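Each reported figure results from applying straightforward, stated rules to the coordinates on display, with no laboratory input. Please read all numbers here as calculations on a predicted model, not as lab measurements. Cβ atoms are built from the backbone, for glycine too; each structure is taken alone.
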Structure P
Amino acid sequence: MMLKDEAATTRLGAAIAGALRSGEGVCLSGPLGAGKSTLARGLVRALTTPDEDVPSPTFTLVQFYEGPRLKVAHFDLYRLARPEEAYEIGLDEALDDGAAVIEWPERLQGRLPPDRLDVEIAIAGAGRSVRLTPQGAWEGRLKDLTFEP
């Protein structure tokens, strides 16, 4: 799918939030500047409030949010040296208590949540190309996304 601008990326994040359930992950892959944090911000704000402060967790590694329907943790694993570090900073607990948005999931070296939506974002001119790949409990649920690119 093609996203023409940042607003479309934000709307896709909100659409994913609407289908996200407790115990699930959303794994965001793509190069620096592709829009992973923008999509994550749209997802978190859809679960909390439209004006929620959602900074990129590049330096804190993780930010936790509590929405009325679902708790969500936003992980940025770019700076991790070992996959185990994600679990040391609370990935298991985040999935036990709610859901997790994971930027740079390749740092987990295959130790990904089994129930997840893999979102690959690529820069395509002025827009973005996005591929959604459901895993586990996400199988068959992409049709539940209400989204207009």
Structure Q
Amino acid sequence: MNGKMEGSGQYRGELTVPEEAIDRNGHVNNVCYIQWMQEVAVLHSEASGSSGAMERAGGTWVVRSHRIEYLRPAFSGDRIEIHTWVANMRRIRSLRKYEFVRVSDGELLARGETDWVFLDAETGRPSAIPEAVSECFIIIDG
């Protein structure tokens, strides 16, 4: 997957669906979307400078929950854009949203969100999100 930061604060990843992502129903397996959500979140964090700020603060992120709604199938060879943004930052949690769009026809294939929890990497306990981490993102409500 490759991608880039958008001026709006969104990150746009792009990939071509590999044959290995196809399940016995002939379309992308639902588990692949979850993997792609995590990959694009990490790319966004790296591009924004948040990954470095997180490491300097001695923290890490873990997933509390994923939610995804599948709207249309995707197939081998489809080019997909994955748009992601941070919808909120609370004391120890952050909500990130995603949209999966097929490039050829602009169809919205799926949308989802992940509730992330910030932890102290040494103790594994929840920790307040440092300002140096949160200020790396533009919060986009919606």
Structure R
Amino acid sequence: MGVAVGRLDKASEGLLLLTNDSEWAARVLAPATHLDKIYHVQIDRVADAALLESIAFGVNTEEGCVLRAKRVRILRSGERNSWLEMVLDEGRNRHIRRMLELFEVKVLRLVRVAVGPLVLGQLPKGSVRPLTAAEKDVLDRAMN
């Protein structure tokens, strides 16, 4: 049985890696590897440039840490909400939800779509599959 590499809270979905190699898992998660994690986030409002700037600049929490996105862009907007693509290179507990809550923005849906060069693609919700040797190699090279 493997262990999860990172985590998704119970209200989130998307790409989650499992492994029985704890040293490899620690390398994937280590901030020093600078592996980007990409999320698609549906929010309860139409995003504007000011919100994107605030997300990229970040916000201080009561615990004294700064929550920010490495990059953020609007994927699409409707009349009442927007989908954002947010890139993190570190992941604190509930990072995106806590940050947006401090901006009084509610997360309607949160999906991790990539970890480093690995992309979720069209894998159906709830499905699993092993990494190919090529995918593992690409991820390993991205961590060096």
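A few notes on this one:
- Looking across P, Q, R, the calculation of mean count of other Cβ atoms within 10 Å over residues 73-80 that yields 11.4 traces back to R.
- Structure from which 49 was derived, percent of Cα pairs over 17 Å apart, for residues 57-120 alone, options P, Q, R: Q
- Structure with the greatest value (metric Rg/Rh (Cα atoms, Kirkwood Rh), set P, Q, R): Q
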